[in-house]
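Following this line, the structures themselves.
Every number here is computed from the coordinates shown, using simple stated rules; none is lab data. From a predicted model like this one, the values you see are computed outputs, not experimental measurements. Cβ atoms are built from the backbone, for glycine too; each structure is taken alone.
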Structure I
Amino acid sequence: MLTVVLECQDQESELAQTLSVLVAGAVEGLVGDVVVLDHGSRDGTSRVADAAGCRFHSQWDIKEIIGSARGDWLLFIEPGARPQAGWIDEIAEYIALNKLPARFTASRGYRRPFFERIGRATPPLELGLLLPKSQALAAARSGMSLAAFVKGQKPRKLASELIPSWVARAAR
């Protein structure tokens, strides 16, 4: 089973878009738990999380969150990011056969313009991060930001594509 972790701040619509894609994973029995980590949102982020049955935390520590995850694997993604067709089967197979972290492949249909990609570091969660709970617990430190936690990982690349969250933000 998989626990999905999202970090939000005033991203109600983006969260709703991501959760709508995760429903298929829950129906298939892959996604068993979704955790929303909030940074003081003033919009309806908490209502969206509650309506979707997510665990919502406005005060949190990454080590405690990982320790309380129900799944044996964790998927960290940004609100607004949407895994594309085939992601459920690929992740189910990957977690059955592997012990190493992985990331989605960037969507070929949604790329930043060429000059925006030059000299720009990819944000740590732009392509998500899938990793075993045991490895996440070993890497997490109390007080650590989610971005710092994710940066230390060396993931493989999944064949499944992910539409990055900046696409949803740009459509606002």
Structure II
Amino acid sequence: MKSVVTTVIAAADAAGRFPSTSDLESVQGSIQRSAARLEAAEKLAANIDNVAREAYDACIKKYSYLNNAGEANSTDTFKTKCARDIKHYMRLIQYCLVVGGTGPLDEWGIAGSREVYRALGLPTPPYVAALSFARNRGCAPRDMSAQALTEYNALLDYAINSLS
């Protein structure tokens, strides 16, 4: 799985060199932020069902046409799958917080997702809206510390930009 450590080592190896001082400073910065990332992961784990449900509700409110017959959220099965997908993205963000890199999102959430959504006729803007709602919903210190919220929001932004 890709983390800051594996990324730095792979880049140095590909260049045929040992990790540089700046490479090691990057790893050190990641380690220094690890407490904030773990706090965010813990807070998200404790509230993931509510966060995902609120994000799903906000998405459907913004894109209410999805409830029309034949659309992506028109049946109970489709609604369950859409809510599941949003929770899946939130879980991947939690994994990224733990590993300190974007590997889980890259490998399991982003790679090929546009093609899959296009093949299934699913629009990506509702997913972007759901993740944007989750990003804008977070509040320090109500939900987590400011640094933890920064780490969490950075990963949400990464997912949003990847799906946009």
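In this comparison of I, II, the computed figure -1.24 for log10 I(q)/I(0) by the Debye sum over Cα atoms at q = 0.20 Å⁻¹ is attributed to II. Given a value of -10000 for helix-only ellipticity at 222 nm (-39500 (n - 2.57) for each DSSP H run of 4 or more, over all residues; to 500), point me to the structure among I, II it was derived from. The structure behind it is I.
For semi-axes √(5λ) of the Cα gyration tensor in Å, for residues 44-123 alone, the calculated result is 26, 20, 15, so let me know which of I, II that is. Working shown, then result.
Values: I: 26, 20, 15; II: 24, 17, 8.
Source structure for this number: I.
Look at distance in nm of label points 7 Å out along Cα→Cβ at positions 76 and 132 for each of I, II: the largest one is in II.
In this comparison of I, II, the computed figure 16.0 for mean count of other Cβ atoms within 10 Å over residues 4-11 is attributed to II.
Computing distance in nm of label points 7 Å out along Cα→Cβ at positions 12 and 28 across structures I, II gives 3.1 for structure I. Here FRET efficiency 1/(1 + (r/R0)^6) of positions 60 and 156 (r between Cβ atoms, R0 = 25 Å, to 0.05) was derived from just one of the structures I, II, and that gives 0.35; the source is I.
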